[in-house]
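Please find the structures below.
Bear in mind that the values in this text are calculations on the coordinates, not laboratory data. Keep in mind it's a predicted model, so treat the numbers as computed, not measured. Cβ atoms are built from the backbone, for glycine too; each structure is taken alone.
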Structure I
Amino acid sequence: MWKSLWRLREVAGKYALMLGFGILCFLGARIFEAQVPLYLKEGIDRMAAGNADVSWPVIAIMGAVFARFFIVSAARYAVRQAALRIAFDLRQQLFSSLQGQGQAFYNRYGIGDMMTRAVSDISLIQRLFSMGSILLVILLFATIVGFYYMLQLSPELTLLILPPMPFVFWYAWYSSREMGVTSLVVQERMSQMSEQVQENLSGIRTIQAMVQEDNEVQRFAATNQLYANAFFEQARINSLMMAVMPSMVAICTITILGYGGNMVLEGKITIGTFVAFFTYVGMVVQPFRVAGFIVNLFQRAAVASNRVYEVLDLAPEHADNPSGATQALLGGEIELKNLTYSYPGATTPSLNGIDLHIQAGETVAIMGRVGSGKTTLLRQLVRLTDAPAGTVLIDEHDVSDYPLAQLRAQVALVPQDSFLFAETLQHNMTYDDPSRGLEAIWQAADAADLRRTLEGFPDGLDTLVGERGVTLSGGQKQRTTLARGLVRHAPILLLDDCFASVDTATEEHILRHLSQLRSTQTTLLVSHRVSTARHADRIVVLEEGRIKECGSHAELLASGGVYADLERIQREGTGDA
C-alpha cells in the first residue's frame, strides 16, 4: 500500500520546484516564528530588571509575525497549487486509461466504483499534498527548530520531554496500521454505494414500472449502513489517537511547568527564559496534537493511491501495435479464416470455424437465433474483442496490423444499444466530427428517415435529447444512432440489429436509401427480420457459432433450410401468406 504512495513522486516530480519552494518557505516561517520567544524573553527580562523600554522587542516581534504571515501565505499557495495540478494530472491519466479498456475490464469494475476512484480517491491524494504535506513539514520543522532553541535555553529542561516520545511514535505507528485497514474498507464501501446509486438512477424507469421503490430504498439502506459502520470504525480509531496524543502533550506541559518553575525560584534560569522555553515547548508539542489527523490523511491517501494505481497499472485490453504495412484508406474487403472465439470463462465458443469472404462494396446480412454469435462477429472487425491472429483480415491484412484509431474510424459500428449523449441531436449525429456541414447531416438524416422527426421538433437539430436520449422514443433513438453511423461514410459499416424499433415502412425507406448511399461500400447488417435481410447481396445464417447457410435471398428460399423456414413463419405472422 505504501509503495503506491511512494509512486506519487512520479506525477509530483513535475511540480518539484513549486513544492520545494513551499517547503523552504515553511522552514523560513518556522525560523521567524522561533524568534518571537527570544524577543519575548528579552522584553520580560528587561522589565524584571526594572527597564521599562521594551520598544525594540515589541517591534522585533511584530516584524517576525508579519514576515511569517507573508511567507506562510506564499508557501500555502504554492503547495496547494501543486496539489491541485497533481490531482488534475492523475484524473487525466485515469480517464485516459479507462478509454483504452474493453468489455472484460468493465465486467470486472463497476461504473460507480470508477467514479469513486476518479473523484473521491484522487481528492484524498490532493488533500494529502495540500494539507498533509503542510502539516508534516510543520511537524518536522517545528520540532527541529523548537528543540534547537530549547537546548540553547536549557538542556536540563529539554531532557524532561524526551521520555514520552518513543511511546508517542510507537502509538502513531500502531494506529496507522489499523487506520490503513479501515480506510480501505471505507473506500470500498463508498464504491459499492456509488455503484448502487448509479445503477438505481439508470434503471429508475424499470424500478418504478415494477413498483420496487421501497425495496430499492431498503437495499440502499443496507449498503449505506455498511459504509456508515466502516466510517464509524475509522472515526473511533482517529478519535482515540486525537485523545491520546494531547494527553502525552499535557504530561510534558505539567512536567515542564513544575520543574521549570522550581528552577526559576532557585535562580537557575530567568523568568524570561522560562516563558520562552515554555513557548518553544508549545511549538514542539503542538504538531503532536494533530498527529492522529496526519496519520489519518496519509493512510487514506495511501489506500486511495493504491486504488488509483490498480487501474493505471492495467494494460489496455486491446494492444495497439500496428505493423506499418497497411494502407491509409480501407478498401472494404473482409475475410474470416477459420475464426473461432470464446469469451473468457465460457465453456463453448461463441464463434466456431467461421470461413467467409466479403468483397468490397458487398452488402451482407447476418441472421440467426439469439446467442448464435452475430454481435460477436461484428465486434471482431472493430476489435472490441480480439480474435486469434490471422483469422480476421481486412484488405488482406490482419485487423491487429491497423492502428486501432484508424480501424475504428473507418469501420463504423452502429451497436444494438441506441446510446445518446445528453446533448443536442446535431451533436449526437456528428459526435466524431462536429465540424461536419449541414448538407452531410441532412443527407444522413434522410437515409435514416429522420428528417420529418427533426422538422417536427421546435428546435430541430438543436433539440436537447436528455440523458441517454430520454426525451426520444425507441425508434427515434435508433434512427439517430443510425444517422450517426451513416454520416461517417466509412468504407465498412456494421449495423447490429438497427431496425428492431422501427416499423416495416420505415425500414423499407431506410434500406432503399442505404443501398443508394452505400452502393460502392461494404455493409454488414445483423437482423432478425427476413424483410431486412432480403435486400442484401448475400445472407449468412449462423447457428451455434457456425455458418449454417450462406447465399442470396432466392437461393436460400430455394434450398428450403433454416432461412426458408424463418421466412415462412414471419410471412404467416404478418398475414401475407
Structure II
Amino acid sequence: MAEVSWKIYLVVVVIVLLLIGLWREWMRPTILFLMSVAIFNIAGILKPREVLDGFANEQIAVIIMLVILADVVQRSGVLDAVFFRLFMHTKSFKRFLGRMMGFVGITSAFLNNTPIVAILIPYVSEWGKRNGVAPSKLLIPLSYLTIAGGMITLIGTSTNLIASGILVQNNQPALSFFSFTPIGIPVFIAMWIYFYFIGHKLLPIRQSPSAEFKEQARNYLTEYRLTKNSPLAGKTIEQSGLRHLEDVFLVEILRDNQRLPAPEPTEMLQHDDRLIFAGKTAGIARLLEKITGLEPAALETEAFNGNFLLRECIIPPNSNLIGKKVNESDFRAQYDAAIVGIHRKGEMLTGSIGETVLQNGDLLLIVAGNDFESLTRDKSDIYVLPGIRQIRKVDRRRVTLLISMVMAAILAGATGLLPLFQSLLVTFCLLIAFKAITIKELRKGLDLDLLTILAFSLATGKAISNSGAAELFAQGIVGFTSAFGVIGIMTSLYVVTVILTSIMANAASVAITLPIAVATAAQLGEPSLITPFALAIAFAGSADFITPIGYQTNMMVYGPGAYKFIDYLRVGWPVTLLYGTLVIIIISMLYNL
C-alpha cells in the first residue's frame, strides 16, 4: 500500500478545487491551471523543468501546428464554399442531416473540430431557416458527429494527442496515427445511424434567436439612455409609453449610481437615466426603430453614420473577451460594432451592460457598422451567426497549394515516412516559402490559451504521478474492481473520465486519469494494458454528450440552437451508452482482454 503522505493530500485538494473552479467558472481555465501548477512547484511536487516540460512536448507542438493549419484553412474560405455547394440546395431534412453528419465526420478526422463547427453553424442554421427546419434539430448532431469524427485518427482532436503525450511523459510508446481508427470508425458509423433514425426525433423544435426576429427569439438584457433633449425626460414611465411594450419590458433604472429595480409606472424619467430592458430581439429592434428619445447606451450613432445592422454573435471558448467587462473589451474599435444586448444561457442578467463580465457561450446582440464584416473575418474572439457571413472568393492557387501540402504532411506522418512533428514543420516552411500563408496568419492562428492549458495539463498529470496519488488511486481501483477482471477495471477508468469530462475541459480529465491508468497497469503487472487503457481514456475524454459544458463544440451550439441543459441529457444519454459500450467492446476484442 502506497504511503499516504501530505503530498497526496495536497494534490487531491488542489485537483478537487481545480475541478470545482473549472465547473463553476471561478476564473479563466488558464489561470486555474497556472495556480495549481504553481502550488505543486512551491510544494516541491514538481520541479521547474517538469512545470515547463509541456511547452517542449512534441505532441503539444503537433497540436498547436495542427490548430494553426486548421485556422488557416478556415480563413481560406474553402470549407465554406465546399459546404455551400454540396448541401445548400438539398431540400430533404433526412438527406441534409445524413450528408452533413458524414461531411463533418470525415473533415474532423483531419482538422480541429472547433473551427469546423464555427464555420458550419451559420450555414446549417441558414439551411434550416430556408427549409422550415428548426436549427435545434441540426446543431447537436453537428457537434456530436464532429466529436465522433475527431476520434478516428490521432490528430482528429487534441485529446488524442494529449493522451499520447502523457504516455511519452511516462516513458511509454506514443500512440500511432491509426491507433484510434479501428475503434473510431465503427463508433462514428453507429452514431450516424442513431441520429439519422432515432436521435433527431428526441431533439426539441426551437427557433434560433436570429431567425428573422420571430416569436421564439430568446430574451436579451439591453441598456438604453435618454438622448440629449429627449422628450421622455420629465414624463412617467406610463406617459412615455414604456409601460406596455410588446416582447420587451423595463427591468430597472440606473440613476446616479443607484438601482431602481421594477420601477413603478408613476416613476418620473430623468435626463441621465439609463434604462435596462429585457426582451426578445423583435422588441429590442422596435425600440431601436420607433421609440423617440431613446438610444442604446453603447451606441454612438454618429460613429456609424446612420448605416448599421442588428447582428448576433457568440463568444467561443478561449476568446480573449472572456472575463472582460463590456466597457473594457474595446469592442467598438476592434469590430466597428456596439454591444446592445446580452443573453446568457437563460439566466436573467441585471445591471449595466457595460459592467457585465463576458463569459464563454454568451450571445451578443450588436449594432454593426460598415466595417464589421471585414474586421471579423480574420478574428476568432467572436463567431458571427447567420446574416453576416458570406461565401468569400477563394484563391484557387493558394488553396490548392495549402490543402495539398497539409494532406501531404498528414500522409507522411500517417505512413511513418516522417514523424508527424517533422512533416508539419517542413510543411510550415514550404507554405511560408511559397507564400501560401503569412507570418501574420500564423500569429492569428496561435492559441496561447490552448497551449498553456495543454502544457499545464501535462504538468498536473505529472504531479499526480510524482506525489504517489496515481499509485494510491490505482490500488483502490484494482481492489474495488478486480473481481470484474481487466474489462471491469478499464470500464471503471472510462466511467471516471466521462464524469470528469462532463464538467471540465477534456484535456484536463485525461491528464488526471491517464497517470492513474498507467499506475493501474503497473499494479496488475501487465505493461501491455497501458495502450488499451490509454485508448479507453482518450475516447472517454471526448465523450461529453450529456452536458453542454464539457466540450467546446457543445457550448458553441448551445445558444444558436436555443437549447436547454436538459436537451443534452435527453439526447445524449443513449449516445453515451452506445458510444461507451462500443468503445469497451471493440478495445477488448482488439487487445484480447
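One of I, II was used to compute distance in nm of label points 7 Å out along Cα→Cβ at positions 12 and 52, and the answer was 5.5. Which one was it? Label of the source structure: I.
When FRET efficiency 1/(1 + (r/R0)^6) of positions 84 and 108 (r between Cβ atoms, R0 = 35 Å, to 0.05) is calculated for each of the structures I, II, the largest result comes from II.
Ranked by relative contact order in percent (Cα under 8 Å, 6 or more apart), structures I, II are topped by II, which has the highest value. Quick check on the output: -20000 is helix-only ellipticity at 222 nm (-39500 (n - 2.57) for each DSSP H run of 4 or more, over all residues; to 500), derived from one of I, II. Which one produced it? The read-out was computed on structure I. Thinking of I, II, which structure, once Rg and Dmax of the Cα atoms in Å, for residues 188-363 alone is computed, gives back 33.3, 106? This figure was derived from I. With Rg/Rh (Cα atoms, Kirkwood Rh) derived from the coordinates and found to be 1.19, which of I, II does the value describe? Comparing all candidates, it corresponds to I. Ranked by FRET efficiency 1/(1 + (r/R0)^6) of positions 236 and 268 (r between Cβ atoms, R0 = 41 Å, to 0.05), structures I, II are topped by II, which has the highest value.
Once distance in nm of label points 7 Å out along Cα→Cβ at positions 76 and 468 is computed for every structure in I, II, the highest value turns out to be that of II.
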